Structure I
Amino acid sequence: MPVTITLNDNLAALLQMQALTQRVSLEQWALSILGQAAEHPRELQTWAALNQRRFALIDKKHSVGLDEAEERELAQLQAAVAGLLEPWDRALIEKLEPYETLAAQLSHSDD
């Protein structure tokens, strides 16, 4: 059954980047994500709760500070997010490489 959905620009760009990283079409990636969320809704809820806790710890860190246990918990949550975002970071870095090369060439031509 065909279904059409409208995404905001930020979500569309994020999904497009993820699809490029996975080397699949945007449509294939969106179907994969939706399928996983439908099959494992508790995992999505768990991640949302963990991310909400991460935000709360970050806010507390900057307002009143964290105790040692909270610092460790935040570090673990930040590491989990970093691991999740690492493929997208790599894709962005790869996209920037030609521009960095060009900037280096241009700065050397001024010497």
Structure II
Amino acid sequence: MDETDVLQFVRTQVASAWMLELLLLLQRDPQSSWSCAALVRELRGTVELVIQNLGLLITAGLVAEVDGGGYGYRPKTAELAALVAAFAKLYAQKRVTVLHTIFAPSEKIGR
């Protein structure tokens, strides 16, 4: 999987830097589940922001509701899991490139 594939994933699935942080937090420990309140505390967001972004990640097939109200990183396919792993690695190496892709989605990849 190359950088272009990962940036295309970011462009289509990651709507904001806040969503990026939420996804990466959940992805770091895929066996854990988080309550909405714990996510609000950890990420210093609002309940509305957490719920909205969790909904988008659930719709994207990356997060699922688990443990009677908790949320966890549960990609629906191996391809999604591989994309998120590559995304996390790229973000660790090229943070500005990933953030630029999120904030300037109309520009072509590679600029």
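What follows is calculated from the coordinates using simple rules that are stated; it is not laboratory data. For clarity, every value in this text was computed on a predicted model and none was experimentally measured. Cβ atoms are built from the backbone, for glycine too; each structure is taken alone.
Side notes on the structure shown:
- Entry that produces -19000 once helix-only ellipticity at 222 nm (-39500 (n - 2.57) for each DSSP H run of 4 or more, over all residues; to 500) is calculated, selected from I, II: II
- Looking across I, II, the calculation of distance in nm of label points 7 Å out along Cα→Cβ at positions 39 and 55 that yields 1.2 traces back to II.
- Winner on relative contact order in percent (Cα under 8 Å, 6 or more apart) once structures I, II are ranked, highest first: II
- Label whose coordinates, when semi-axes √(5λ) of the Cα gyration tensor in Å, for residues 15-78 alone is calculated, return 32, 14, 9 (choices I, II): I
- Between structures I, II, the greatest calculated value of Kirkwood radius over Cα pairs in Å is seen in I.
- Comparison across structures I, II (criterion: mean count of other Cβ atoms within 10 Å over residues 7-14) gives the highest value for II.
- Computed 13.6 for mean count of other Cβ atoms within 10 Å over residues 63-70 - originating structure among I, II: II
- At a computed 2.0 (distance in nm of label points 7 Å out along Cα→Cβ at positions 31 and 47), which of I, II: I
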